[in-house]
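What follows is calculated from the coordinates using simple rules that are stated; it is not laboratory data. Nothing here was measured: the structure is a model prediction, and the numbers come from that model. Cβ atoms are built from the backbone, for glycine too; each structure is taken alone.
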Structure P
Amino acid sequence: MPDIIYQIIGWSGSALLIIAYVLVSSKKLGPESVQYQLINLGGALCLLIYALYTVAYPFVLVNFIWLIIGLNFLYKIYRKADKTKS
């Protein structure tokens, strides 16, 4: 892939994390909302791809952990929703 594609992915990831932070800080989304977690996951995934491309291993680790945390909370949200439906 051309370098510009990775640049776009990296900037998009940064934008998504900032948007998620603004939305939760302004209480437009709750930290346990699916929308917040998906925006966060998207940002972490984009930044993980960019960090791998730039061989920035400390940022690979941070974004990988960020992604795992987001997936874990998304799983908990869905599991909680399933319990309330039963």
Structure Q
Amino acid sequence: MNRHERLLQTILRGQSDANIRFAELRTLLFRLGFSERIRGSHHLFDKEGITEIVNLQNKGGHAKPYQVRQIRRLILKYNLKEEN
């Protein structure tokens, strides 16, 4: 299992939302097919076919726990998989 798969499993388990690194989460969203816009400290991610917009903020190198929970809900709701 590579590090991207481990990160996805960690997010889906939901046991360490406060320990997800911002850069790794950002990379995972790209691998899931999201595109990014940056507005100040806000990194906004959207994807065709998904009505919600993901807003991430870097807090000391980590993503905010509530934002990780939002991403987990999107992954489960839309059954998102990594794109090649």
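Some points to look at:
- Parent structure of the calculated result -29500, given that helix-only ellipticity at 222 nm (-39500 (n - 2.57) for each DSSP H run of 4 or more, over all residues; to 500) is the read-out and P, Q the choices: P
- Which entry (P, Q) yields the derived value 11.8, 35 for Rg and Dmax of the Cα atoms in Å: Q
- Top of P, Q by distance in nm of label points 7 Å out along Cα→Cβ at positions 50 and 66, largest first: Q
- Looking across P, Q, the calculation of mean count of other Cβ atoms within 10 Å over residues 42-49 that yields 14.2 traces back to Q.
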